[in-house]
Structure I
Amino acid sequence: MKLRIGTRESPLALRQAEMIRAALMEKYPGTVVDLVPIRTRGDHPWSHPKLSQFGGKGLFTKEIEEALLAEKVDLAVHSCKDLPSEIPLGLCLAAFPEREDPRDVFIAGQPGRFQDLSRGATVGTGSLRRRVQLLAMRGDIQIRAIRGNVDTRIAKLQSEKLDGIVLAAAGLKRLGKDLSSVEYFSEDQLIPAVGQGALAIECRKEDPSTREKVLSLNHLPTEIAIRAERAALKKLGGDCNVPMALHAGVQGGTLRMVGMVGSFNGQRVVRESIEGSIADPEALGLRLSEQMLEQGAGKILKEFQSV
């Protein structure tokens, strides 16, 4: 049997797809698994430094999903945080392998910690979510929008004379980067993006053979957490056009969630948390989003929708 995996062309995306390829070949000896790199609109050079100004999350998935629907590939491996809240008709998220570290890390230009930065220090990130939370912690710093793959952003630390940058730990770990000198933000300090650190394997609904094979890679605690996060995301109606963070984690039979919506300058931030049973993760995600809306998240969201 042969399986074709659709993936973005970036080094990180290829590494993640290769991990799934290796896992499938180990579980199903004799199966040939090929990678099919696909350039998405978001992978082309573009002028806007902010993803939100260039069309949102579907930028990194649309062409791959079109190839999946056209049966040019059999499954797709996505960074879960790249996925919009709605999946195209005819497709499904068939499995979520075990999540990598979901935290963000601070990489300093010179040895030191984030809280020790001098007033007016410049920190690079292309994420509105990170921008808001960093400014809420340190309103005296400057945020510079940077984009590109992991290596490009690390290089900008020196080429743009930044005092630091903030990246996802998961990507650095999967690429084998040295993390001995980075500073980790806890999930409560700097709440991660929906799905951060997790992979999502997407298949056609009408392809039971592939779905069955992919399901063998599913990690139930990761699936539960992602289902809760995506339910809250859908209810709040945000993708990457607004500074929003939602993160869930499973501890035994308990699911704990934290969420954040903030204004662009970080001066207004709604943060809520909730705990409940793992039995109905979507319901818990909806409850968290309702709490956030009651505390004023809806007003902040409307401001971004009117821009």
Structure II
Amino acid sequence: MNGYFNIMKPSGMSSAAAVAVMRRLSGEKRTGHAGTLDPEAAGVLPVMTGKATRLFDYLVDKEKEYEAVAAFGRSTDTQDATGETLETGDRYPDLETVREKAGEMTGEILQRPSMYSAIKVGGKPLYARARRGETVEVPERKVMIYSIDVLGEAPEHGVRLRIRCGKGTYIRTLCDDLGKKCGCPAHMRSLLRTQSGAFSLDTAMTLEEARELAAAGRLTERLLPPDYPLMHLPAADIPERFEKLVRAGAKIPAGRLIETLPVEGRFLRVYLRKEFWGIMQREKDMLVWKVQISPEQE
């Protein structure tokens, strides 16, 4: 099985545990996730399998979309509902105030995630240090927030948000910061990832669906092809006269392809006889392999 399973990870399960389920169901040892999702969060988790695991560095996972509930009235040490209370308050903001302050948080911003995040400092995850009682100065980091839409109210002083953001954004930190801007402590009550790069809820399946398909011998019906998340890269159709060079993994003279190829240094999706063979890079007048994935060989 070479490709991707778009899994709807349930809350309360780690990304690694979801991958372990798919590894067992598919029987493919080469299995991993393309972008982790916190255990308390639910939503889209792309799972790579087989040769597709070699394409990780070329996937577009920079843009993600989440739906979250920010709960006002309490901030926590983990910045979500599982943590210990740090501060309480009852100056609950109205929706217009939330919209105004959320609008001030778009673009490139600085975040200082919780000590309970997975960011590594000194080679160790912050959450591991926090559980041992250590206190570490958490570094600020730049993240990109494309938009924050306020969708409406939620029970118990909650506000439903839709966030489009770049890679590395902590939504629970965003909720905590939103509370500070609104003058009322807040934390993230729930989180659903609705999109991760090319993967969205539209093509996601639950683990229970995966189990049923595997039991019926039909799991491959939901396997997305290796080039599925690579459509952001330009494509190059290699002429059949270069078939021996393709199969040998050799450099290919760009020749007449030059006029239709992007500038030097860009990565390309490469096809031979309409079959995907991997990723190449243009270096002057040659195409050089970065990742070769033969559709015919294991």
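Starting from the value 1.00: which structure in I, II was FRET efficiency 1/(1 + (r/R0)^6) of positions 174 and 214 (r between Cβ atoms, R0 = 41 Å, to 0.05) calculated from?
Answer for the origin of the read-out: I.
Given a computed value of 41, 22, 18 for semi-axes √(5λ) of the Cα gyration tensor in Å, which structure among I, II does it belong to?
Working: I: 31, 23, 18; II: 41, 22, 18.
Going label by label, the one that fits is II.
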One of I, II was used to calculate helix-only ellipticity at 222 nm (-39500 (n - 2.57) for each DSSP H run of 4 or more, over all residues; to 500), giving -5000; which? II
Here distance in nm of label points 7 Å out along Cα→Cβ at positions 70 and 86 was calculated and came to 1.5; which of the structures I, II was it taken from? II
Which of I, II yields 3.5 [distance in nm of label points 7 Å out along Cα→Cβ at positions 94 and 126, calculated]: II
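Read-outs: derived from the displayed coordinates by stated rules, not from any lab. The model shown is predicted, which means the values in this text are computed figures rather than measured ones. Cβ atoms are built from the backbone, for glycine too; each structure is taken alone.
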